[in-house]
1. Taking distance in nm of label points 7 Å out along Cα→Cβ at positions 105 and 129 as the quantity of interest, name the structure among P, Q where it is greatest.
2. Given 30 as the derived value for relative contact order in percent (Cα under 8 Å, 6 or more apart), which of the supplied structures P, Q does it correspond to?
3. Supply the structure label, taken from P, Q, corresponding to distance in nm of label points 7 Å out along Cα→Cβ at positions 65 and 97 with the calculated value 1.5.
4. For structures P, Q, which has the highest computed value of FRET efficiency 1/(1 + (r/R0)^6) of positions 9 and 57 (r between Cβ atoms, R0 = 41 Å, to 0.05)?
5. Computing volume of the Cα convex hull per residue in Å³ for each of P, Q, which one ends up highest?
6. Quick one: helix-only ellipticity at 222 nm (-39500 (n - 2.57) for each DSSP H run of 4 or more, over all residues; to 500) came out at -32000 when computed from one of P, Q, so which one is it?
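Since every read-out is calculated from the coordinates, none of them should be taken as a lab result. Computed from a predicted model, the values in this text were never measured in an experiment. Cβ atoms are built from the backbone, for glycine too; each structure is taken alone.
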Structure P
Amino acid sequence: MEDLRKKELDKLGRNVRRLRKSRGMNQTMLAQAARTRPTTISAIENGINANPGWDLLGRVAEVLDSTIHALTQPEIVIEKMPQKGSLPEGLGHLMHRQSELLALSEPRISLKELEWLSHTPKPENREISCEEYLMILRYFRLVIQ
C-alpha cells in the first residue's frame with residue numbers, strides 16, 4: 001500500500017514538473033500563480049508532499065492549464081500552447097479560453113484534437129468562430145468514443 005502511494009505521488013510530481021517546464025515556468029513562478037510557496041511546489045514535484053490537498057492541486061492544475069485528473073495520469077501529454085497567430089482566430093480563442101468554455105467534466109483539448117480541428121475546412125466567406133470550433137470538438141469527441 002505504501003509503495004502504491006509513493007508511486008502515485010511520484011507520478012503526480014513528474015507530471016507537474018514536466019508541465020511546468022513545458023510552460024517555461026520555474027517553481028517560484030508556478031508557486032506565485034498558484035498562491036503557494038516554492039517549497040510546496042518542490043515537495044509536490046519530488047513526491048514528498050504526502051497530502052497536497054484538492055484545493056492546491058486544483059490551483060496548480062489551473063495555472064498549468066490542465067486538470068487534477070490529467071496530473072495523476074501515467075503519461076501526461078505535454079501540450080504547449082500554440083503561438084498566437086499560428087492557428088485560425090476562432091481556434092486560437094478556443095485554446096486560450098478552454099478553461100472557461102469547457103465543462104469541468106470535459107478534458108482539455110489534446111494535441112491530436114488540436115491538429116484535427118486545425119484541418120477543419122473553412123467556409124468561403126468567413127472564419128469559423130470559437131463557439132463553432134467548440135461544437136465541432138464536442139461532436140468529434142462523441143463520434144470517436
Structure Q
Amino acid sequence: MAKESGWKKMITDRVSAYVDNRFVDYKSQISEDVSRGIANLAGLVVIWTLVIISLLFVGFTLALLFGYMLKSNLIGFGIVSAIILLIAVLVFVNKEKWIEQPVYESTTKALNGEIPTEQTKEELLAEVLEKIEKERAEEEIEE
C-alpha cells in the first residue's frame with residue numbers, strides 16, 4: 001500500500017510539473033504573439049499613413065489636372081471630391097463584407113490555434129490523473 005501511494009505521489013508530481021511547464025509555455029507563446037502583433041500593427045500604421053498622404057497628393061494632382069483640362073479648378077476639385085465620396089459610400093455600404101467579416105475570420109482563425117483551452121491547471125491535472133488511473137486499472141485487469 002505504501003508503494004502505491006509513493007507511486008501516486010511520483011506520478012502526481014510529474015504531471016504537476018508537466019502542467020506547470022505547459023502553462024509557462026502558453027504564457028510565453030501568448031506574450032510572443034502579442035509582441036509580434038503590436039510590431040505588425042506599428043508597421044501597418046506607418047505604411048497606411050504614407051499611403052494616405054500619397055493618395056492625398058494624387059487627389060490634388062488629379063484635381064489640378066482636371067481643372068487645367070476644364071479651365072476651372074473648382075470643377076476639377078469637384079470631380080475628384082465626387083469620386084472620393086462615391087468610393088467612401090461603396091466602402092460604407094459593403095463594410096461588413098469587405099472589412100468586418102475578413103477581420104473577424106482572420107482574428108478567430110489566429111486565436112483558435114494558439115490559445116489554450118479554458119481548463120484550469122487543477123482540472124487538467126485531474127483529467128490526466130483520471131486517465132492514468134483508468135490505464136492502470138485496465139493493466140491490472142489484463143494481468
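1. Checked P, Q; max of distance in nm of label points 7 Å out along Cα→Cβ at positions 105 and 129 sits with Q.
2. Computed on structure Q.
3. It was calculated from structure P.
4. Between P, Q, the highest calculated value is found for P.
5. For this comparison of volume of the Cα convex hull per residue in Å³, the top structure is Q.
6. Source structure for this number: Q.
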